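What follows draws every value from the coordinates through simple rules; no lab data is involved. Predicted, not measured: the structure shown is a model, and the values here were computed from it. Cβ atoms are built from the backbone, for glycine too; each structure is taken alone.
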Structure P
Amino acid sequence: MKLLKFALLFIASFCAYAQDDGEAIASLGNFNVSSQELQRVLSELSPAERRKLVANRSALEELIWQRIAWKALLKSSASEGWSESQEVRAQVEKAVEDLRDRITTTTYLQEKAKVPDSYPSDSEIREEFARMNPPPFIPAIFQVAQILIARPKVDLKDEMDRARSKAEELARRAHSESFEALAKEFSEDFVTKQNGGRLVPMPLEKMSPAMKASVKSMTVGEVSTPVETLRGWLIYKLISVEEERTLGIEEVAPVLRESMRRDSARKREREYLEIIAPRNDFMVNELVLREALHGLE
């Protein structure tokens, strides 16, 4: 079902684009999918959906194939004049009518409930900022480097002891030698070793439990003892810390202004709807409603 959702989104997102552009990612006969086509649909997904799709190669290939199949289907239907059939024309006209009505009502309501350019004023922003409790802040950001000695694939005592001893020896050496050089030479975390073991700077809440337990009590420049995890033994070095700080109104004002304008727009839209369609005059036929809901059970 999730794949179908992505597939429908993928196909629908391209219906507005008649011209292909960019280098072809995939092709089949005379049809292809370009890099920019794929980038367009990925940009329309939420970050979480995008990461999930990019990480699932088979799902990604399925969607690319569906795009090519859609192009072939469109050409085949055009060759038979399918769009001119009475049934298709009626559906297209209904879809165009629904879209026109949706755009018309949405833009009309937005215009009627338009927020004045002067809102919010500087004083209103200051008042809203003063009401923020707790005040907005940036958490402490930690720059950490790590060395990983991977857990042996064969869980034998001798192998485990050797890996543990190697980690302990590296931790001792890291107190007097270059942590970066040791990471590049010995770390088995191939994602970070080329960077001297450096991880992306992050707050404590983004760290793994093992890293958080070690780092939160360390001082800058300190090297931890080896920490055993499911991956193996990790040695951490705290390189730097950007201390937590409260944001000032100058930093918050642009975001706060946009937020206040959005809230005001929603409120004004609701108020306008109440004027043209008063809730006090709104009546529901309970009997008909129950019958309608019963049919959906």
Structure Q
Amino acid sequence: MTSDSKRDYLVKTFSRTKRKDYENYILNAIWHKLDRSDIQPVTQQFIKRVDGRYALVDLYFPQLSIAVECDEAHHITNAEYDIKRTLTMEEVLSAYDETEDFLMLRIKAYESIESVERQIDDVVSTIKEKIRSSFFLPWNYNETPYDTAIARKQIHVADRLAFRTIVDLCRCFGRNYKNMQTSYFNIGHGYQLWCPKLAIYIDGKATSVSRGWINTLSDDWQYTFQENDDPDKLRNVEGSRQKRPRITFAKSTDVLGRSAYRFIGVYEVDNNHPKASLRTEVHKRTAEYIDLSPWFGENK
């Protein structure tokens, strides 16, 4: 990436609030008063709460698990930021889990400017104290998902690595492809690589976005379901698929809304699941990480 990549990210992420004047002023003030380029800010971030519900917060710092919410006059109750609508699977995949140390900071934007400035200063002080009192890993925006995966010699669900293309993620498995059109193929060492486009929901019904395939994911990510109205399509591929676990990267979006492929786990066929049938292939997650060591140092 170029040296301007972080600048471009910051410009784009803070421009997402340009239609919300109070919010835009407060979030930019917080960022500039922090005066640190090693903290990643994410605006309009989905959070999966511990009770399974989802929230959309105005500003989030993933390294610190700190969220900031701007309360306006019509938006002053703690529960109002909960998402009431059905999220798309891409929004679900991009959500951060609410952890035990998750901290929600609120600013009453409807109060006087003097009060708002004091609240901003309090939020900045809290964030800086969290940095001092906890293990803090600086934000390195120029590090690619490939760099991170190779350095750790594994890819874990918790890493939230977002690969822009299938070609990019295949590099982690020693494949230097120029182009890749298929989303399912052998990757070696007894594994298949699967990069599904997840179904969209129209009026509550899962709808295919990939040549008749309806790919869905359970809420807890423990199961993938692959359906097709033509059972012959499943029968034509089920033999090879059932014999090999799937290293699965689901197509989602990154924090700026760009398409990306995110690792969601290793899955194996589960013919005993109640939904398994001639029209539905079910796979259960058997691992939340994949060890890349077998693919190192080999001539592919």
Structure R
Amino acid sequence: MATIEHPLVVIVGPTASGKTALAIELAEQFGGEIICADSRTVYKGMDIGTAKPTAEEQARVPHWGLDLVAPNESFTAADFQKYANEKIADIRARGKIPFLVGGTGLYVDAVVFSYEFGPVDHDLRRTLEEKTLDELHAYCNENNIKLPENEKNRRYVIRAIEQKSINTKRLREPQRGSFIVGITTEVNTLKTRIHERSEQLFDRGMIEESIRLGNEFGWDSEAMTGNIYRLTRQYQDGLIQKEELIQRFETADWQLAKRQLTWLKRNEFIVWKERDGAKKYIANKLAQSVQA
């Protein structure tokens, strides 16, 4: 008798949309394990500032894709794709359901559409590393290269340049046995969630964590270009007060949410639902696959 291969459940959405909580509920119910598709939570020690799933959440359901490298180490979308594919196969082999969950669109698409990543051109990389952000943007405009979801992040822009031909080397449809659900949230509700989560993160010690990481790994290291770390550096240097730090962080998180939505909405295969509707939709799909 042939073994039934469990589907790959992909849950996407902007920051603070409730992806993690929904995935945990469903994974608990259906015997799933979660692979976090987030370009920040791969870094060790960056727990609060990246809103990494808490120890309590990780205890409820196995989580993968967390704490893979140190903040001063490189980790690319190609690295994530390889890691995620191995974990998906492993989870399925153990009779569990893989959930790919996150807001980093490139990470998700690399897995779902089986991107073919070419080898790194080290000479090109060195040339790009010497350019300013404005020069990188100009290079993209001159060479008809679409800017990434976070166009203010030099690492993302360099990666977009290096992978110029990537969209010609990918599946036209999501890989077999997968389906993608996006969580849609009303604008004011999402802004409220971002504000509430910001308060929680600062209460948990986000500033102290950021300063510790900056002192240990350097503020200019690979992982320290995220919103909170850049702003905390300004706070530590006395350029802004704590109240302004908090306000700017919320604004930056909202801008991140909009960039994430812009990326995700280019994917015509995403089924968009509000949170409760997404839960029912996924539960029905999984129930059907079990019966099959």
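Of the structures labelled P, Q, R, which one yields 0.90 when FRET efficiency 1/(1 + (r/R0)^6) of positions 64 and 216 (r between Cβ atoms, R0 = 35 Å, to 0.05) is computed from its coordinates? Here the read-out was taken from R. Can you spot which of P, Q, R the value 29.6, 82 was calculated from, given it is Rg and Dmax of the Cα atoms in Å? Derived from P, not from the others. So FRET efficiency 1/(1 + (r/R0)^6) of positions 176 and 272 (r between Cβ atoms, R0 = 35 Å, to 0.05), computed for just one structure, reads 0.00; which one of P, Q, R is that? Structure of origin is P.
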